[in-house]
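Structures follow.
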Structure 1
Amino acid sequence: MNATRPSELSSETYRDLLWRLSGGCPVSLACRFTGIDHSSFTEWRKRGSHSEHSTADYRRFYLDTEQAIAKGSKRKGSGDQ
């Protein structure tokens, strides 16, 4: 997938990524399964992590993935997989 920004991801790909992350899938595998370049994922989160310097799509991507990763971490910790 050659998306250059989060807003270029299809809604299906975006939902699939968040679903995988919230299920406890490691970021690298979630990226591979959804066809998102891991370096793009990392850069998009980096851009979105600083709300005063980010555009809405990067900020939303950061917040959505942060929440999904946290949910996935809880699931791993509780053995609920």
Structure 2
Amino acid sequence: MRIDDDLLLELKESSQQESLSLTALVNRLLRRGLQASRDDQRPTRRYRERALSMGRSTIDLDRALAVASSLEDEELLRKLSLRK
């Protein structure tokens, strides 16, 4: 196995700080990495959202864009009146 020099230096520093042998530290880190890899591969439960009835529409949806435009115009006029 080949370990890059910068990584080996970091591993040696960590092993000294934790008072572990380099072998013990590498084994522990490899086990954690493998376990994390296995955890990522576990299938997650599929999220399902229940559909709820919102009732009948109170506006004519054929004119939805016109209604939205009218509401936007009213809001713009309200904001302009506040700037006086």
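Details
- Cα Rg over 2.2 N^0.38 Å, for residues 23-70 alone - highest-scoring structure of 1, 2: 2
- Comparison of 1, 2 - label where distance in nm of label points 7 Å out along Cα→Cβ at positions 7 and 55 is highest: 2
- Among 1, 2, structure where P(r) over Cα pairs in 5 Å bins from 0, in percent as derived comes to 3, 17, 27, 27, 15, 8, 3, 0: 1
- Answer label among 1, 2 for the case where distance in nm of label points 7 Å out along Cα→Cβ at positions 47 and 63, calculated from the coordinates, equals 3.8: 2
Bear in mind that the values in this text are calculations on the coordinates, not laboratory data. Owing to the predicted nature of the structure, the values given are computational and were not obtained by experimental measurement. Cβ atoms are built from the backbone, for glycine too; each structure is taken alone.
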